[in-house]
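The structures come next, written out as structure tokens.
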Structure P
Amino acid sequence: MGLPECGDAEEGHALTTSAFEPGRPAGTDLSNWREAPQNRWTFRHAGELVPSARIRAAAQSESEPDAPTKTLDGLEVELPGGARSDLAALLFASRADELLVWKSGRPAYHWTAPDSDPREPHLLFSVSKSITALLAGILEGQGRLDPQAPVTTYVPEMAASPAYGSASVRDVLDMAVSLEFEESYLDPGGAFARYRRAMLWNPCPPGAAEGDLLTFLATLPREAHPHGMRYHYASPNADLLGIIVERAGGAPYATLLQALLWQPMGARDDAFVTLDRRGAARAAGGVSATARDLARLGDLVRRGGGGIVPAAFVGDLWRGGSREVWLAANDPFESMPDARYRSQWYAVGDPDDCLCAIGIHGQWIFINPARETVIVRLASQALPLDDAIKLATVRSFGVIARAL
């Protein structure tokens, strides 16, 4: 049986919702939901546009103290382009939705944009990758996942895949698969557009096949160089990691995240993850969560896994990764020139030994272990990538950590 046409979405997987929903910008649909200005609403309502699974929070018996506000608003930082102003000005100028800072395991500062609601889970984009990797680390600690094993051990459907048929789980974790794929966020055609149609994030032209993630992943071609030799950032790797996690864990992604990480760490709010037409989770970029739970997750990593994620796996995020593999990439980061990449996290390589998770449109978890600081930034930047905002943001994190 062939894949359904675009207009034949399966029951329960409607691709649009009512135009009369309170607060929803007029005309918002799958063709424009990641664009400004409507992305300020859609990034907190992705589940109303794309099929999603709920990740339930832990039951709570006591309240949590609110973080102080205003205390750092006047802190002098660098704006995009090099001028200097206060932190609040940077947050407004860069279309931030929230900035939450934890110091020594407790909330220390919270800024929220006037039109943002911190109670609503925010789409994390590629910060999802880092969460998925923590799940892989938990399963590794339980003896259910071997990072050195071939991908085909867990996903035999990849045996005929030009790229993944000969790759290891470690290659996938470290974005070191020899893969021919360009992360072209704004390209309306080509492989990346097909990829987003397969995850139900984009509409597809009339008469085109909708597809699904697993089928799409199996078609990706390989580059000429060996696996493991070159860092090449490609979101399909993390979606495949999500499928590997499901196969190794024997349950859907949302179920595993809820049981192994979200509830054990004491998450206060439900999270969500978008799904493709066959129910596969968008592990590379489809998780939505609140800033306070991301801060809790970041602090868990800062503390070596907190007995939930194995300490050896967390320690390897800082110690592992190859500078040679990173430097072989074609896309070095001006904002983090000394970085390494390990298990879907960035080791910054700065004097404070910082670690971070990054998502397009301005999503961050930034961990400064030397200063016991975790910074979460959620945003609705107009462009997926903005180097000037990124550089100013990273520099502001250093200023914030030193000020507390």
Structure Q
Amino acid sequence: MTRICTVLLATLLLCAAAQARPPLPELSPRLSEAARALAINPGAARAVFAELARHGLPLVEPDPEDAAFARVSFVYAAGPNASAVWLDSAVNAPWAAAMVSDYERDFLIPLYPLGGGLWGVTLRLPRETRAAYAFVTAREDAMPERRADSAAHSRLRGADGESVFALDRAPSQPWNAALPPERREAAQRLVIASAALGREVAVDVWTPEGDAPAHALILFGAFQWGVRAPAWETARRLTEAGLAPPLLVALIDELDDASALAAYADTGAFIAGELLPALRARWLLTEGAEAVTVAGASRRGLAAVIAAIERPDAVGAAISLSGSFYWAPQGEGFEWLARRVAALPAPGPARIHLAAGSMETVVTSTNHGHVMVETNRRLAHALSERGWRVSHAEFSGGHDLSQWRGALAEGLIAIYSAD
């Protein structure tokens, strides 16, 4: 037990020296019991871990102070050679440094050494929370390793998909259930020599079943929405449930960093002048801008909303997931888009859906305190004040694909239910 306290104290002192951070909650009763057992018999680590994992990890226990919260314990079997283990998850936000300028130092949460190569930490979280997470392990003479939780019940897809947990009050995400293997399809690849972006753009396309004209759902991030959280499967399930029309899903390989210099006007030009004509030349799409939705997360959500506002001739709806609305072009003040919306002479025809997480409160050297949950609220208000058709939602979580995949489905339902 003395060794556990010594290592724990050293870890906390290192963190405190780097940045002031809120104190972590105490270990839950079951994790404390495990640490006591391992202090007596470190060789029992395998049996202790098996018992903790028997009902699935992370371990969830009631919060004695508030029934709206739960104590959630993350446990990792790192082996005898690990010198430190950290939790990497959007739920770290309440315990982040006051200013996050270095992600590893200021945002990752250190786990406590429980003994026998087991590490753990307990967080106090709202019972509506869903989040992805992984563990980062440091070993002597080796680069840190990032690993999913092998004991978790759920993971994002892909070879290195993060683990996912959902507490008992987290809203269900039925539209994200994987289709059976016999119904899974490979993407069709479209390569466009883009003058607007100055490069070849790879676009992965999934078409709906049947011969009816399709609406277009355009998303930034082919790996994110093609592998880790396949958006075409979500679209297919929504169509089958009658909540969306047949959707052609087109995944743009990535959002260009250089587009920020053009306030993302080049992105809108690519979608309107190059991508949509190429899609219409090859597949049967419903005519009109109202049949085109552009969506994305983080900076890609910002670009999606800009496309809907600036190119009403081509884009009829935008879905932004944790949009980076603190952003501004060079020489402008923070939250430029909200001011631009307020200055427009009249509302445009586009439907806009904004979603952000209640834990997106982290102050960074990039946002300077214009945190995402608040900037999303302010943009929604600015759009509503000017008469735009806007819907706004908040989920219990953070900057996290495990939440975005559900928010994307909810955004599509909101857009098509408004028709």
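Data for the structure
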quantity: Which entry (P, Q) yields the derived value 60, 50, 47 for Cα extents along the principal axes in Å; calculated: P
quantity: If distance in nm of label points 7 Å out along Cα→Cβ at positions 93 and 349 is computed and equals 3.5, the structure in P, Q; calculated: Q
quantity: Relative contact order in percent (Cα under 8 Å, 6 or more apart) derived as 24 - corresponding label from P, Q; calculated: P
quantity: Read-out distance in nm of label points 7 Å out along Cα→Cβ at positions 133 and 341, computed value 0.9, structure in P, Q; calculated: P
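Values in this text are rule-based calculations from the coordinates and carry no lab data. No experiment lies behind these values; they were computed from the predicted model shown. Cβ atoms are built from the backbone, for glycine too; each structure is taken alone.
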